[in-house]
Structure P
């Protein structure tokens, strides 16, 4: 995963709110990992429909969740079709 969500009621939530927390940030030494958790497919799709509509890492995460990482890595210019297939497989809407 490239993103996490902050747990409500934590200092990390005060910083990120309902926004996505990048995995590189979580991996930093001293980051309070107990203040983040995995996103659900619905939460990730909601983020993609909002502030993350142009974020290729968010799309890659969606494909990972759908078990379509290989398709994502090899899709080239056909990435929109792969995103739609991944969303359909997960039962979420990204547009």
Structure Q
């Protein structure tokens, strides 16, 4: 079937992308793999593939992209907040007492 390899690749990238959510800053890898998987699923569809594997790969890659982006943004925001609070004199006094 045409595009079957790309459909399987998008499914595998989606699964790996979901796994990388749980590792904090490596959620950027989830975001990147999700985008690549979406491209492969789209390319597979253009080649005429209508299998469920392509659909599952597309959905997993879409979820991986969205949630990976949200988690990465949250990690960056938390790191920024911790960095900003460490420079605050009032919080430094509380931490030292």
Structure R
């Protein structure tokens, strides 16, 4: 016979942990469960806030306003750069 069947051995699981180790693990599981509940509540609250913001279009308004501000800033920067470039060219002409 090429493949021999292995006899099934019964596994007896013996908990060799001390009382302190068992209590520590149980307490850790309790804390983990409570932490999970707090995290879930936080996630639910965040999703609720996102929904409220999207319904009131506050988020969209803020995005539009920030885009407008960025565009205005870019224009002011370009104007400042152009002004400095012009002054630099004028200064060079005066030196020649």
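When mean count of other Cβ atoms within 10 Å over residues 53-60 is computed across structures P, Q, R, the figure 20.2 traces back to Q. One of P, Q, R was used to compute percent of Cα pairs over 19 Å apart, and the result was 50. Which label is that? Clearly, the read-out refers to Q. Comparison across structures P, Q, R (criterion: distance in nm of label points 7 Å out along Cα→Cβ at positions 21 and 61) gives the highest value for R.
Laboratory data are not the source of any read-out in this text; all were calculated from the coordinates shown. If you're wondering where the values come from, they're calculated on a predicted model, not measured in any experiment. Cβ atoms are built from the backbone, for glycine too; each structure is taken alone.
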